[in-house]
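Below: a set of structures, written as structure tokens.
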Structure P
Amino acid sequence: MKPKKHLGQHFLTAQTYAKRIAYSVPAHGNESILEIGSGQGALSIFLKERFPDFHLVEIDPEAVDVLNKKLGNGSFCIHQEDVLSFDFSRAGFPLHVVGNLPYSVGAMIIKKTLLYGNNIISCTFMVQREVAERIVSSAHKKTNSFLTIFCGFFGKPRLLFHVPSGAFFPKPSVDSSVFQIIIEKNLDLKLEVQIWNDYFAFVSKGFSKRRKQIANVLGDTREEKDRIVKILIDLGLNPLSRPEDLGADEWLELFKRL
């Protein structure tokens with residue numbers, strides 16, 4: 001099967017890494033599994049070993065034909081659809097999500113997955129190494145970003161392992177990494193679901209001018225800026241803090257107090 005450039009296809013060919021990803025999924029019993037972007041099934045065959053009833057979503061009809069032949073008979077379910085429009089509930093909530101994500105839409109898939117909140121139990125994704133390092137970053141680091149804070153709201157992201165570019169065909173120009181997030185329970189108690197988008201818009205605004213002090217980025221008036229400075233001091237933070245100086249918990253507390 002020839003990789004399609006417009007779909008960003010880089011097929012994982014190293015079985016060692018495929019098996020390692022499949023066996024990293026922290027599912028138990030009859031919990032539901034969804035694989036995103038199954039491609040030629042390198043990861044799928046190992047997921048089938050562990051979870052015979054798992055679901056797969058793959059946009060490429062040629063890849064779906066390959067998957068059916070490779071996986072053979074079974075109770076798994078392949079959805080030939082674009083994951084960005086796919087309703088995850090069709091795979092059965094609550095859900096563990098796993099996949100080798102296309103570089104071009106990886107962040108969008110991560111955001112969509114996490115916004116299902118406690119309908120998701122865990123996500124185990126392989127992405128561009130630089131993206132994974134941003135996701136697992138922490139306060140006071142240059143890699144701390146909107147994506148760091150976004151993912152950190154839902155759980156504590158952790159880096160599992162790196163995957164060299166030589167493990168793929170065609171070989172990409174960068175290495176990849178696998179990260180995992182176990183979703184915290186009772187997210188609605190942490191912040192009401194109906195204002196999640198307000199919170200993430202707030203964080204996005206904060207990182208829109210990451211070299212400036214938070215008070216100057218978020219405050220539109222002198223009064224607002226002074227109020228933000230006071231909150232930062234109350235939180236034990238430097239009043240001159242920049243966006244990257246706050247971790248996920250501190251961003252959330254700042255939002256709540258404002």
Structure Q
Amino acid sequence: MHRPARRDPAAIARAAEWVQRRLVRYHRARVHGLDHIPPGAALYVGNHNGGFYTGDTYLFGAAVFRARGLADTPWVLTHDLGIALLGRWLCPLGAVNADPATAAALLGRGDKVLVYPGGDADGARRWTDRNTVTFDGRTGFARLAVACGVPVVPVAAAGAHNTAVVLHDGAAVARLLRTRRWLRLGRWPLMLSLPWGLTFLPAVPYLPLPARITIAVGPPLHFHRSGPAAAGDDAYVRACAAEAEAAVQKLLDDLVDAR
């Protein structure tokens with residue numbers, strides 16, 4: 001049985017203020033389209049960037065909290081490694097284990113949840129592919145949205161993959177080491193970052209480069225079918241996932257063109 005997720009509004013407020021003072025200035029960050037956020041439960045779906053450092057997550061969450069309040073501030077589905085290493089600090093801010101039952105419970109009570117469907121495949125994509133969204137064929141997020149009958153809100157971040165340089169995603173090494181089985185990771189990236197230089201590990205905390213980060217929120221996607229029967233239709237779920245991925249890619253393309 002899953003315990004009810006808890007977060008600390010005071011800790012979130014303090015973190016949002018710190019992000020505004022530090023990260024927004026450091027990354028010259030801008031967040032557009034917050035008026036697209038609908039009332040009630042919704043699934044924010046974004047592109048994953050920067051490997052271990054996901055500055056765009058903090059920038060987005062803080063912007064939503066400051067502009068829209070706690071009700072629209074997302075819970076963030078977080079990899080087991082993130083919970084294990086940083087859970088003491090992240091869980092009060094709304095980080096929860098990335099499992100469908102927890103996400104469904106949060107959506108069922110009217111909350112908003114943020115997911116990066118591409119996971120490590122997206123977060124460890126090569127720097128040369130920084131402007132390409134990579135969901136890696138994953139459809140669980142769409143099945144969740146359809147099952148719960150909630151809209152998907154596309155969110156794209158441009159520039160966040162410039163905080164370090166991924167030279168190679170290391171997918172072949174991950175397969176050789178069978179890390180998907182014991183770490184739930186399918187990538188073992190080769191990266192250039194500060195202060196370490198060249199690293200060949202899946203999760204390395206690093207000093208992010210001062211890349212300019214721009215985030216855009218798009219109009220919500222309302223799927224015309226929902227519920228258990230629709231969620232059990234694999235072809236329909238794949239179509240919904242493809243629609244969401246295309247929406248995130250379109251937002252990213254527009255941001256890149258504007259930059």
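A short reminder: the numbers here are calculations on the coordinates, not readings from a lab. These numbers come from a predicted model, not from an experiment. Cβ atoms are built from the backbone, for glycine too; each structure is taken alone.
Given 16 as the derived value for relative contact order in percent (Cα under 8 Å, 6 or more apart), which of the supplied structures P, Q does it correspond to? Considering all the candidates, the number was obtained from P. Rg and Dmax of the Cα atoms in Å, for residues 25-72 alone was computed and gave 10.6, 32; which structure, P, Q, did it come from? Derived from the structure labelled P.
If we compute Kirkwood radius over Cα pairs in Å for structures P, Q, which one ends up with the highest value? The structure with the largest value is P.
When you work out mean count of other Cβ atoms within 10 Å over residues 57-64 for each of the structures P, Q, which one comes out largest? Don't jump to the answer; show the numbers that get you there.
Details: P: 18.8; Q: 23.6.
Checked P, Q; max of mean count of other Cβ atoms within 10 Å over residues 57-64 sits with Q.
A value of 55, 34, 20 for Cα extents along the principal axes in Å, for residues 153-232 alone, calculated from one of P, Q, originates in structure P.
Can you rank P, Q by distance in nm of label points 7 Å out along Cα→Cβ at positions 17 and 217 and just name the one with the largest value?
Top value of distance in nm of label points 7 Å out along Cα→Cβ at positions 17 and 217 goes to structure P.
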